Structures are given as structure tokens and as C-alpha cells.
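Here, each number is a calculation from the coordinates, and none is a lab measurement. Predicted model only: the values in this text are computed from it and were never measured. Cβ atoms are built from the backbone, for glycine too; each structure is taken alone.
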Structure I
Amino acid sequence: MEVVVALSILAVTFVVLLGLRNRDILQHLEARYLTRATLLAQKKISEVEMAGFPPLGIMAGDFPQPDDMFHWTQTVGTTPLDFAREVTMEVAWREGEHSQSVVLVTFVMDEQS
């Protein structure tokens, strides 16, 4: 009888450990996508800053290989100051049935003002 109880406890423990391992793999993948999306958003923000004072509007596109699972949307809006623009960069991707995204916001100044 004691052997059956011990084997039952061992079986339950193995099932719990396998579930934790699966969750760990999913969280690792999510962290990897989140990190990559943040780096891509920072890269696009840097491109905007290097190009100078951006025009108002919305632009969107996809990243090239190997980051083609990520999509970016750039929104340039006004601020109370005429010489500053608000730039919002969103990088989105799909994980199965769920969409996720990273949003970074910065301000770009018109250096000629």
C-alpha cells in the first residue's frame, strides 16, 4: 500500500514539473519576442531622429527577414510647441491567436527653430 501511495505522489510531482517546464518555455519565447520588438522599435525611432523633423501623419510597414513577423506603425503628432513633434512607434506581432505589441514614444525637435 505504501508503494502505491509513493508512486502516486511521484506521478503527481512529475506532471506538475512537466507543466512548469512548458510554462517556462512559453515565457522564454514571450520574453524573446518582447526584447526583439523593443530593439526594432528603438531602431525605427533612431531612424526617425536621424532623418530630421518628421512630417505629421501615419506610416506603417513590415520589417525585412529575419524579422518579418514584426509589423511597425509610426504616428507623428503635434505638441503644444511648434518646434516639437511627438513620435509614437508601435511594433506588433502575432503569437498564435493573440496579438502583442510594444509602443515607444519620443519627441523630435526642429533644430532650425
Structure II
Amino acid sequence: MIPKDCKRLAEAGLAEARGERKGRSWHLAAATYRRLGEKTAYVHQRGFEPMQQEQMVLQYVEKHGSNGRGEVAELCRLSPPQAYRLLKRLEEQRKIRQTSGSTKGVRYGSASK
């Protein structure tokens, strides 16, 4: 689907946008899923909110010691650039810190260790 068509569907209340610019994705609106009798499918398709993503990353670090961009992308169902921005945001908030690597293969761990 091209963005112009997606915008028309959003104006009609049938679709919703998520993200911005190149990271933007489109999915059916909650009302559409409700009409189809698939209410839970909306939540699955919509994905996780930024706060939920942050908590998922922090829990992962707590349980597994560290993580990288690929693991965060898979965990939170994000693209690699979106995962990078999430990790950078957590690092700026001093919730995590780089533990190894420099550009590729950077690992992040708990900021308290």
C-alpha cells in the first residue's frame, strides 16, 4: 500500500499510523478490528508502546546481563534503526550503558553495574 492510500484509510477511521518518516508503519484501526470481531488482534498488530518497550529492554538486561540492537529489535518488534534509537534514549536517561563494542556489535548492560 502506498502512503497516500494509507492516509485516506486513516481519514476514514480504518487505519492508523505508527512512527514517523522512514520508520512509519500502518495498521488497521481498533474500530476495524472491533467490526471484524478480532479485538485482541489490534493489540498484537499495534505492538508495544514506548514505555512498554523500555521496560522490556530493562527486564531483558536484568535477566540476561546485556543486549544488542538486534535483540532489542526482535524483542520489541522494531526495525534496527528504531531499536538503536530506543537504546540511545535509555542510555541518555542513564538506565543502561554501553558495556562492549564501539560501532557494530555494541552491547548494553545495566547502568548500575
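Side notes on the structure shown:
- Test item: relative contact order in percent (Cα under 8 Å, 6 or more apart) calculated as 21, pick one of I, II: I
- Each of I, II could give distance in nm of label points 7 Å out along Cα→Cβ at positions 39 and 55, but the derived value 2.1 comes from II.
- Taking distance in nm of label points 7 Å out along Cα→Cβ at positions 15 and 79 as the criterion, the top-ranked structure out of I, II is I, with the highest value.
- Structures I, II were shown, and Cα Rg over 2.2 N^0.38 Å at 1.73 was computed from I.
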